[in-house]
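Since every read-out is calculated from the coordinates, none of them should be taken as a lab result. Predicted model, so just to flag it, every value in this text is computed and none were measured. Cβ atoms are built from the backbone, for glycine too; each structure is taken alone.
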Structure I
Amino acid sequence: MIRTLPQPRSYSTSFTCYIILFYVFLFAPLVITCILAFNDSNFPSLPWKGFSLDWFLADGPDRIGLFHDRSNLTSIWVSAKTAFWVSILSVTVGTMGAFLFEQEEFRGKQALYFLALTPLVIPGVILGISLLLTANSLGIFFEDRFGLDIELLRPSFWLVVLGQFSFIATFVLLVVSARLKKFDASLEEAALNLGATRRQVIRHITLPFLRPALVGSGAVAFLMSFENFNTTLFLVGSETTLPINLYLQVRDGSTPIINAVSFLLIVSTSTLAVINLIVSKRGEGK
């Protein structure tokens, strides 16, 4: 229906109800989780038994709050480290890939571009299993043939980084490529004609233009890495990330501390999303 034409009252009412139900469906579980983080109960569910900060601040003996829970704090730190390295590698390699595919036609360009997109369409479980089997096979080969024990080729922190990087870099490539298509190449040509080197052109003209895409894709890459579960599950070693740790707690039975962790994640990711939106808007304005 054309929105500028007169609309029957039933259509407006139905449309409003649909919007309300849609957002209730999206946000009601998050709101309930945040509320239960302050529930004075030993179980992470209703009924409500009063307001309490125990699941954040308690230090035993009956309750252990999040800020005194070494297991959860360690897993948050491991997830943050993993996300940091994955986002750095993904932004660097993804940006270089975007520059490559924006060059003039070269042999095999379409085939390489298709291969670069493949990790996004492969299920995370399959990707994780494939990387694990490949790493194990290579590790056994090097150990049997040369007597080398390579840590990267067994479940470990860096294998998780490599596994997440393998598909998150593709997302960065797409975002930066979309931004790069709007770039006016005559600006680079003018700078080169005025005596600037290729490195100076990239540093002072191209990269500032790409800054909103770099910041945005870097933030999303960080969040994608931080919350990744499917691929990480098969590659994680002794240092468990937060999603894996939460899965183990839910499987074995947990206290409302899991709601406290979820509350902090919702607040931090929302804050990061708002900052990313502000930076992107400023970049677009410039």
Structure II
Amino acid sequence: MALFGTKKAVLTAATAALALALSACGGSGGDSPKPADNPSFAAGTTMEKLSKAGSIKIGTKFDQPLFGQKGLDGKPVGFDVEIGKALAAKLGIGADKIEWVETVSANREAFIEQGRVDIVVATYTINDKRKEKVAFAGPYYEAGQALLVNKDNDTITKPEDVKGKKVCSVTGSTPATTIVEEYGAVLVPAAKYSDCLEPLRNKQVEAITTDNVILAGFVDKEPDAFKLASDQTFTKEPYGIGLKKDDTEFRNWINDQLEAFEKDGTYKKAWEDTAGKVIKTAPSLPAIDRY
């Protein structure tokens, strides 16, 4: 990326290698959930429309190890992806009928509002500002903001240490706002978190900040190059599933499915087959916010 003098060939190779590694360790999530047979939904609901169409457009990230990473076959793998597949299956839609749409932090609300996606499952933190434009089901996971630094950097161990220093994060993301407004960092913006890796490696920035689970994926890929500044997080980031703002029936239905996934083992399997390969402590479904 010209902004950072990124060596595109290196980044491309690293991305491909990470996708291969995830595939090798079962990152695809194993067998896809079996679609429900002839599910029935109330007339006029989004569930009925999608079920009858037999397809769904799901927005997710393509560069987030463990949650949404583009695989060698061109399809994303990760925990977010498995949650999306499970929801589609409850609509009677098989994994092969899902259209995966790459979404980045800056375009998630726009893609929902414009109808370019039906739902977004993309490490998408629920907050009041976003609720002005879209609705959220969930949360289905709670992460926390952290800092990624070069392996040889021992000067940054907490967010207060980045005051006045250059920190890379994604435009429009919650972590980018937090690190500037609350901790006084100098933001170096990027379109995707993977675009921050080369600037960090080349010491053009002091750190990368986003959610701990995202950063853990980068550490897993290159443990000799990067590390988490600390195991401690300094925010709570409840991940939700984004959808059209006024679609209350669809939001309630998704919430019902998430709670069912926790009970029937779908949630646990989705985690163990993806992010659980690296983050061994299995989460429980957070309390659903039925606002």
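Where does the value -9500 come from, among I, II, when helix-only ellipticity at 222 nm (-39500 (n - 2.57) for each DSSP H run of 4 or more, over all residues; to 500) is the thing being computed?
Derived from the structure labelled II.
Can you rank I, II by FRET efficiency 1/(1 + (r/R0)^6) of positions 83 and 171 (r between Cβ atoms, R0 = 30 Å, to 0.05) and just name the one with the largest value?
The structure with the largest value is I.
Matching task: 1.1 is the computed value of distance in nm of label points 7 Å out along Cα→Cβ at positions 211 and 235. Pick the structure from I, II.
This figure was derived from II.
A value of 24 was derived for relative contact order in percent (Cα under 8 Å, 6 or more apart); which structure in I, II was it taken from?
Working through the options, I get structure II.
A value of 18.3, 59 was computed for Rg and Dmax of the Cα atoms in Å, for residues 35-186 alone; which of I, II is the source structure?
Answer for the origin of the read-out: II.
For structures I, II, which has the highest computed value of distance in nm of label points 7 Å out along Cα→Cβ at positions 107 and 147?
By distance in nm of label points 7 Å out along Cα→Cβ at positions 107 and 147, the leading structure of I, II is I.
Consider the structures I, II: one of them gives 16.1 for mean count of other Cβ atoms within 10 Å over residues 123-130 as calculated from the coordinates. Say which.
It traces back to I.
Work out percent of Cα pairs over 32 Å apart for each of structures I, II, then name the structure with the largest result.
I
1.01 is what came out when Rg/Rh (Cα atoms, Kirkwood Rh), for residues 99-194 alone was calculated for one structure; which of I, II is it?
The correct label is II.
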